[in-house]
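Chemist: Got some structures for you, see below.
Every number in this text was worked out from the coordinates using simple rules, so none of it is lab data. On a predicted model such as this, the values are computed, not experimentally measured, just so you know. Cβ atoms are built from the backbone, for glycine too; each structure is taken alone.
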Structure 1
Amino acid sequence: MQKIAFFINPKIRNFRNIEIELQHQFIDLDYQFFISEYHGHFLTLPQKAISEGFNYLIAVGGDGTLNEMINGVINSFKTENSYDWQKISEIKIGIYPAGSGNDFARNIEDSSLKKLKQNIINHQSEMVDVGFARFFDEKEESTERFFINITDVGIGGEVVIKKEKMPRYFSPKFNYMASILYVMATFKKNKVQITIDKAFYQGKILNFVIANGKYFGNAIGIAPHAVIDDGQFSITNIGNVSLLDYFLNIGTAKKCLKIKHPQVSYTEAKKVFIESADHRKMTIDMDGEFVGFAPIELECLAKKISFLK
């Protein structure tokens, strides 16, 4: 029996219209709305829904909403030393993209409400990978978190911090591009030491991207080689790249094609460790949210999440 929990971020545009649309589309099914009341509420609300028997959990919002909900689901089945991945896999997770950034949904061929309902009725889901990360939070205390789309170290976290301060009446794309311009004009590239599986890299970076999905930053195809169920991260290393280089190549990234530049490289890995080589703070962007600082240790966990697609 399908019991559907919609986790809705009330800050999304057209919040009331989306509520009405969901009510209309799902009137013949067993559903309930769970509305976040504060930032981080979706880290705990899924446990309440699961305890009440809901087995289809749908994020209504953007990548941040989906990230919080997935962490809430996984932490609902935390054991003394690990997680009960069998029980986690029995929870079907989906997304209705309605946020300012909907990049993970771009990996799904059809993310419409009609297709979502069809997938629920037909029990149509596939196992996808999830990333695990251990790092230092905003208070510089050790923490761990999961991510479904992309984590990056370098300019990404700085851009997110700036974007959150931008006026809401501008479009998400405008705010993102304006934030990139501002940050790149003042950003001093970090010198890092990175271990990728058994390989080692040291040098300056603009951004180092650990990807499960292909897109970030509102439809920038930063990891064209990414596959969400192949059991490994797709890595994009953007090294000592200038502002001019960025604008000369952003069109290629928006087409989700690999950039041909001596300071941009692509690879794959299951495990990644990143730390500063010049003792400077390095911010972390995780699924479009600033979450803390490096050093950071990441691992790709193969086919752990049952996703409606």
Structure 2
Amino acid sequence: MGETPERVRVFAPASVANVGPGFDVFSLAIEGMGDIVEMELTDSTTVAVTNDPSLPVDPARNTASVAAAKVAEFCDATTGFSIRVTKGIRSCGGMGSSAASAAAAAAGANALLGGILSPDQVVEAATYGEAAVAGFHADNVAASVLGGFCIVRYEPIRVRRFDVDLPLALLVPPCEVLTAEARKVVPNSVDRGDAVANIGNAALIVLALKEGDNELFKEALVDRLAEPYRTTLIPGYEELKRELAERGVPVAISGAGPSVFVPFPPLPNELEELAARLMEAEVVRTKVANTGALGSVEPC
């Protein structure tokens, strides 16, 4: 961007977390859906949300302001931010709504402070924002910050990402699932066989996406750690999965749900009919967005 801007506008895409077996580790950014954050430096932090009165504007509780504050801390800067959030992602829908706001604000704050943080540090700052409402997990924020397919390692946070060409559909039902509640139903310890199966499937997911092996990706999109415990939170999901399996189409819960991730979706009308009949869900046909918030910072 050249000189440090005085005011920025940032778009952060929505995301699909877990991508089947990659619990808290894998994520995909979603094309065409996301949050916009406009911000500038001020003496004290203020937050405005233009189109969702249900979200907190207390700087200590809003994901965007918490993320921006963490960026300032990482930069050893004493400053506040004026933050204006325009939501483009439904809250509690399993598409990384809270993460997108945090990602956009972290990227914007970094730009306003000279762009000195590494991508991993921006992701870490955004993760603190996400943690304000949904627990400390970096999968959604990684995709929103960096775009593409992301792999997260913790302690310390390290992210590796690559571009992918992947058509997908999201089935968005009218119900809501709180991320914090969905995390509670996943047990703290798991069966060794389930752990081994997920490790194998996760490794194959990475290989399949790198090599463009669609059949291998479909085969490996199986989660035995979180999904078995979360299906009861999403009415109609198990029947949808059975009917799509009969058609050779894989499906997975998007993050905590209730949205559902369908790669290589069947032709129009067929999926729409199933989604409406079994889940009363809207179908959003899209693809992976290979640009995240860091690539979308614009002076304004």
Structure 3
Amino acid sequence: MKFLFNLILTLTLICNVLHAQPNDTKLKILLTNEVKNFKGIVGVYVKNLKTGKIACINADSLFPTASLIKVPIMCGVFNEIGKGNLNYHQQLTYSDSLYREGDDILGSFKNGEKISLSKVQMLSITTSDNAASLWLQKLAGSQNINNWLQVNGFTHTRINAITPGREAMYTKYGWGVTTPREMATLLEKIRLGKAVNKAASERMYRNLVRIYWDGEALSAIPPYYQVASKQGAVDKSRSEVVLVNAPHGDYVFCIITKNQTDIGYQHGNDGFVLLRKISALLWHYFEPNSQWKPAKGLEKYEE
């Protein structure tokens, strides 16, 4: 019996080693140097999808999602579509009760106006429309979305807002909570056609490559390569999850900050600057022969 137990333990350890992701030590050093003076806590997860190598800083720590939560919400919506509970092209009726203060496009609608679910989903991801996203969360069901995350191996990523039993987490993290590793893994799962189903993944990926807010991490990547992404920002946190279809192989990364001292929303906010710097570092690390740099004066035209 003891021999059998030791054999199982040995096989388990071998399996864990075989499935462990190889670390990119050189990249880890570069990232550590980039974040060492940041006034706040930074989490970073980077994975080269071609080689499988990763580099991490606080990748499994909990961070607020801010608008990154809109990616799990989208997965929940498409899961309900797959089950027949929703239809991607069904007509919805806007009501004033859905209004959220801000500059969201949906908030400019008149009570009773019609809009398709597909367009609400587009607004949620492309322009990060909060009213649209909360509407989709309600349609899919917060608990259904969290259940989907759990079943698909996401231990920490959850919706907190308007979700019974998540009140304490909402107080601490806001709308949602995640880790850099899990959020990047979710985007990778969509890229590989493994989120909900292959057809749903392809549709979601197309949504994620049409982003209006491209002034941070995306601005450090040449505009002629396809990039899937989602951005998030609240006062003490800046975040972005990005998957680049690069010439020498896809790579995915997620950067999230928390407790940062600079809470402004200007172009030079410490968190925004960090997103741009790390994105540029990664582009030139994975594409060392690229001579591309953002055009001078680009900030005049960025969102």
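Chemist: If distance in nm of label points 7 Å out along Cα→Cβ at positions 40 and 272 is calculated from each of 1, 2, 3, which structure is the one that comes out at 4.4?
Modeler: Corresponding structure: 2.
Chemist: Hey, another quick one. Work out which structure the value 44, 41, 37 belongs to, where Cα extents along the principal axes in Å, for residues 112-287 alone was derived from one of 1, 2, 3.
Modeler: 3
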